[in-house]
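S.K.: The following blocks contain the structures, represented as structure tokens.
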Structure 1
Amino acid sequence: MKKPERYFYPAVFTYEAGQEIAVVFPDLNAATSGINDDDALISARELLGCVMYGLEEDGEEIPTPTPLTQVQARENERTALIDVYMPSIRLAQVNRSVNRTVTLPAWLNAAALEKGMNFSQVLQDALREKLNVG
């Protein structure tokens, strides 16, 4: 089966004074953040590419995206349709990354999101430190 060239998924951008912009993909249970709109958009595209590549590689079912008009947003939130061009993502996987599902307490997840932490980077840094590698 031919893999799609592009994926389009809705994202919710949350704006809180003094904090990074939180970006959540409700259909993918994935989140990231950015210091401004441009950075948040770039982070969202990168995350979408990583998530979709991981789903493809693992042979998992690709969730159907919710239509943007059906995504609910609060007063401090905005929705946007994020797209990712997969051929460039697939080619970039020469130094291949893997997708891992991590379970953590809800309070810890909320605290990290509040601080705008990049979960992937934190996990990579912690693993490098524990394993004493680059």
Structure 2
Amino acid sequence: MRPKIFFDTNVMLDLLGERIPFYESAALIATLADKKQIKLVASALSYATVSYFLTKYGNSEIAKDKLRKFKIISEISDLDELTIEKGLSSNFPDFEDSLQYFSALKSDCSILITRNAKDFKGAQMPVMTPDEFLISFREK
């Protein structure tokens, strides 16, 4: 069974915004999803946030095209009332992080990939950077 991996917004933005020096690791994980070696999941909230930043610093049609291509290799975790309620009731200092975390849980993800692991203290699933995930994936 393929592992189900959740991309935090910052990693999705690293990939689609081609942000150096973080792009390469995110792209390698996206390639694993494209090759059906993992299942990749991102929150509906991440799509909106990434679109905002890509459009702010670039062309809106290019941003939409990148999001369309990303959608082909990933699943979208919807943001519903229960996820928002859990986020509001949680001890996460950052509300957006809580929504990402509870979206990952709702989607039955086994690992949350972020560059801000410290923001997910107390998580009930492994939280890794893209580089940490790639090392652990290669070791299996």
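What follows draws every value from the coordinates through simple rules; no lab data is involved. The structure presented is a predicted model; accordingly, all values stated were derived computationally and were not measured. Cβ atoms are built from the backbone, for glycine too; each structure is taken alone.
S.K.: Of the structures labelled 1, 2, one was used to calculate helix-only ellipticity at 222 nm (-39500 (n - 2.57) for each DSSP H run of 4 or more, over all residues; to 500), giving -17000. Name it.
M.R.: 2
S.K.: Further question on the same structure: Just checking, which of 1, 2 has the largest value of Kirkwood radius over Cα pairs in Å, for residues 73-120 alone?
M.R.: Answer by largest value of Kirkwood radius over Cα pairs in Å, for residues 73-120 alone: 1.
S.K.: Output the label of whichever structure in 1, 2 has the greatest value of mean count of other Cβ atoms within 10 Å over residues 9-16.
M.R.: Comparing 1, 2, the top value of mean count of other Cβ atoms within 10 Å over residues 9-16 belongs to 2.
S.K.: Of the structures labelled 1, 2, which one yields 1.9 when distance in nm of label points 7 Å out along Cα→Cβ at positions 33 and 57 is computed from its coordinates?
M.R.: 2
S.K.: Here Kirkwood radius over Cα pairs in Å has been calculated and equals 15.1, so which of 1, 2 was it run on?
M.R.: Clearly, the read-out refers to 2.
S.K.: A follow-up question, please. Work out which structure the value 1.03 belongs to, where Rg/Rh (Cα atoms, Kirkwood Rh), for residues 25-64 alone was derived from one of 1, 2.
M.R.: 1
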